[in-house]
Structure I
Amino acid sequence: MIIKYGVHKKSRKINYPMAVSGLAALVCFGISSVQAATDDEIVLCTIDDTSGAFAAMATPKTWGYQLAVEEINGAGGIKVDGKVKTIKHVQYDGQSDVGRYSQLTQQCVFEDEADVIMAAYTGAEREAARSEAVRNETIFWHNNQGEGGIADHYSFFSGPTPEQQVLPALKWMIEEFGPKMTFIGADYNFCRAIGDWARTAAGLYGGDLVMEEYFPFDVTQWQKTIGDIQSIGPDFQVHCLVGGDQVQFYPQAQAAGLKTPAWSNVTISDGYEHKIFPAPQLANMHVPPGYIEDVPGSNSEAFVAKIRKRHPNAPYVNEHAGFGYTAVKAMAKAWAKAGTTKTEAVIKALESGISVEEAPGGSWQMVGDQHHAAMPTYLFRVNDDHSLSLIANLGVNSPSFLKDIGVDVRKLKSGDGHSYLPPDNPAWKKFFK
């Protein structure tokens, strides 16, 4: 395998500090050399967990990428730099191992000469990949739910933010069930951020967050926590349980007789647990996806049919499948609008308000000053038989958190990026005393 050190065909500045040490790691991980792209190809490099603990959640995202590339190429490609080019999709398996992500991103940058990198399920994987992409001035996308506060010149997000999911859905839950809330989640950056957003929702809408606890990914025994929740007697529970181990909470909760209504923006939307666990273990769970296969409408129906035609044994077409597909379609429109694959011109095109009319969840538009997208939010309830009922359409929500704290991502340059959380909003500091 050859790693190219130096300025490659994209004519961007390359930063080297980790590249030499990363070479040995790349070899150890057994990554095979990929044939270099031709001058008639645009390179999309994706890294996701198609094996390991997060494979069930992340694999459908790869299906979305593949379908979008197939459709774009089948329609004749994209006219850039004076010629019509097709997309070359280079795909890597992160194996649910955060340690692979920085090395695989280097592979995308240095050997595959990627025009765009889309990567990661967890926030830790995302940051390992994103830091390498951004350091090498490569456009980066994360295509599932995020914390909503990342502001960076090179980073874009196709999935929903907590202000689009957590705030409107928890407002509905407080009004429907009462103010007393408990929170349990995985002990990593995304779920801790969701805890902050849950605390914000409680403060804004008259909730009372009486329990907030975080657990390692490998926790499988939940009897004590279930007992604690039962002793508190909340009006509803808030969950951010991630991965195959943590969701063992649900069968154990049913066995213990815990039937309190629950809410989560990752359960069902990510891991389609209602298809995995026997009914009624997920009954009375409420979920606020930007997309899942149960979302009504012609876009959703067409997308699900296309995915199932290619993957007839797919257990569920989840949120990540929809937003992986949407991100590739958005990039294709940005390349076409820019008329080039040059990074700065493409970023300006994305910031101009690219929309994807065929997005599976419905109306989707990149908000240029936020680098996050406006989209609908739906609220579903899991029934006793594990079917889903759409109980509220929470409308098309546009991200404004960064704007509200005075951040315009269009004005940021390389190296100016920062991640903001609810306590960074002066109006919300009182919720965190």
Structure II
Amino acid sequence: MKALKGKKAIFYTLGCKLNFAETSTIQKQMEDAGVSVARNGEAADICIVNTCSVTEVADSKSRQAISRLHRKHPDALMVVTGCYRPPQTPPLWGENFLFVDGKQKGEIVKRIADSLALKGEESGSSKEEDNRALFVPACARGERTRFFLKVQDGCDYFCTYCTIPFARGRSRNGSIASLVEQAEEAAQQGGKEIVLTGVNIGDFGKTTGEAFIDLLKALDEVEGIQRYRISSIEPNLLTEDVIRFCSQSRAFMPHFHIPLQSGSDEVLKLMHRRYDTKFFLEKIEEVRTYIPDAFIGVDVIVGMRGETDELFADAYKFMQDLPVSQYHVFSYSERPGTKALGIPGKVSPQKKHERSQQILSLSDEKLRTHYNIYKGQTRPVLLEHSKNAGILHGFTDNYIRVEVHTEGRAMDNIVVPVHLGEWNEKGDALKGTASPGPSNGGEKGG
């Protein structure tokens, strides 16, 4: 790819951890082809924007990022990938523009090289050559100590409010062997924790005929990796076998992120979700039975079309009583091409905001309750680099954020036992006192 050698590029990512992992992989591939990262003040030859389209706000941020980079680097090839789909009309940010569908990220380096070689002969948005969707591996190191390993991509669920299946394609995955190899490479680079990412990771196995639980068992055997976290898993795919295995495993943390989306059965039907509130409650209770101290985060969407005041009140009551640790709240957005647009009963922006605030307040209560339960306990914490000298932050096995004064000791990227004290001044972490030595096995606290 001679057209890439000597070029300078800027990489900009919006959205989820999966996008950040994929951008890291794209950057490495570009660097291997002779591209360097443009420094501050340098003119870029290529600008790559990995976009998000989960809400209208995300669409707006994606457009703004593209326009901002184009104004700053007007002569650069503007490469747009990810879930946002630009309009088919000539883009506002110029003709020197390449759109690579989210399903085609695996071909992005070749597509960029071809566009540069053509020297602008193909102006405007590129045409999708076909609708193939390949699994593109991605394992990226985060800003601190953890790696993000992409194990699955795409989704077959087609919930009425969601465009992800259209943007990312059908469910597909890498092989267990290839993912274990990537985890081993992360361990060799000093990684201690890996977060498993994907769009619908519990659906793992569609491509290879393998099972999600077998992936977990294989990863648990990788030497050097002390912690795994499952980024998000659908309740109907979080099987009892998976929960039981995580409760007994060497390295999988007592931490689950499970999307509920609504606490109303009527709204769940409108969303075309694959469970009801009774099933969801039973799943949470199943987690609590096997792993009583687990952190359980839950996604919720408010303001879905058809969500009346009465249905929201029912949903809120269900969420009040649900034994979880935190709610992540999203306002429903109108997404072009989704079936939700045909549902009557549009909710006003003001009501969406009010409902979001109610659930966020409930979430704060549940989060503080989770933290307060473990004050006075000693639990393993993976300490992370901090900008403040003498202070490190990190998370316990069950995802309690801790602030530790290190007193000059080098403790970054080490799992150590930490005694949990009171809240810090900001109220965003518990103060902790670290033991002098690293945690030796038995990672999970008790």
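Every read-out reported here was derived from the displayed coordinates using simple, explicitly stated rules and does not represent laboratory data. These figures come from a predicted structure and were not determined experimentally. Cβ atoms are built from the backbone, for glycine too; each structure is taken alone.
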Item to check | At a computed 17 (relative contact order in percent (Cα under 8 Å, 6 or more apart)), which of I, II | outcome: I
Item to check | Of the structures I, II, the one that 0.96 was derived from, the read-out being Cα Rg over 2.2 N^0.38 Å | outcome: I
Item to check | Among I, II, which structure scores highest (criterion: mean count of other Cβ atoms within 10 Å over residues 249-256) | outcome: II
